[in-house]
Structure P
């Protein structure tokens, strides 16, 4: 998945916001809450970006030791269930899009009821 593909998919989820921060990472949020981050390697600018996303506990347990995946630096070390895809060995682009969509859904589900209502109407 290219960085452009990643950004297009996150944009398609609706009511999301995008910012480039943390040294060039493409950060996507919903209601101000992070749901996906993509970083392009300075050493390998033609390689697919590393993509970080929130998961359920079950998905985290399945992916944390899978080839091409790892617990997300910083986030997982604080007990959060976030995975970083470093390569396509386990998650192809279609599966990655599904996990990014699910990450967005998980973040929305964790919002207070009033904030969630805006997404249910959209």
Structure Q
């Protein structure tokens, strides 16, 4: 995942969480902010209840890898908050659940939707 597509600033997280609706899926809470911009951005939040820093960073790396597999529209910012149940999931289950969530949020590029 390119650095240009990652949200890191805390004021961005605060603004998006405060001003947008939460979409709850199996192990994820997803906030989407629609904007007119040149690229999409994802932010990941993995709380301390998930585990030590090594485990939290592993989950973030896995999520970035999953997100990087698809093409997205260029008009949104997205924050993904991970729930505690993520530790019981395999990588394939994480991927399947996240892609189902993205399908219902309709954030893929149109070419991707037409190929299905």
Structure R
């Protein structure tokens, strides 16, 4: 039952990430303090890594997979049709989130 919980949690966070990362610009809330989007990126990818580790996704797949997802999401966001912008700083925030989430899950597993 525990493994199933983490698998469902990971799936839910993946779906949430798809909405957050790929909504067209008109659907993205604005007016937040500067830098808030970096916190959101970091927290989102930390949640992906944390729940992915809980779901027993092998680190050899999870870490490079989430790093690749971070890069690809920024490339997709640069597509004019979405009206979004891409940023190398977002990728760095994403990767930091992956590391934080993975380390936190590892620490709690002990």
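When volume of the Cα convex hull per residue in Å³, for residues 19-74 alone is calculated, the result is 101; to which of the structures P, Q, R does this value belong? Don't jump to the answer; show the numbers that get you there.
Values: P: 101; Q: 110; R: 83.
Going label by label, the one that fits is P.
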*Compute mean count of other Cβ atoms within 10 Å over residues 3-10 for each of P, Q, R and report the one that scores greatest.*
P
*asked:* Among P, Q, R, considering only relative contact order in percent (Cα under 8 Å, 6 or more apart), which has the greatest calculated value?
replied: R
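A short reminder: the numbers here are calculations on the coordinates, not readings from a lab. Computed from a predicted structure; not experimentally measured. Cβ atoms are built from the backbone, for glycine too; each structure is taken alone.
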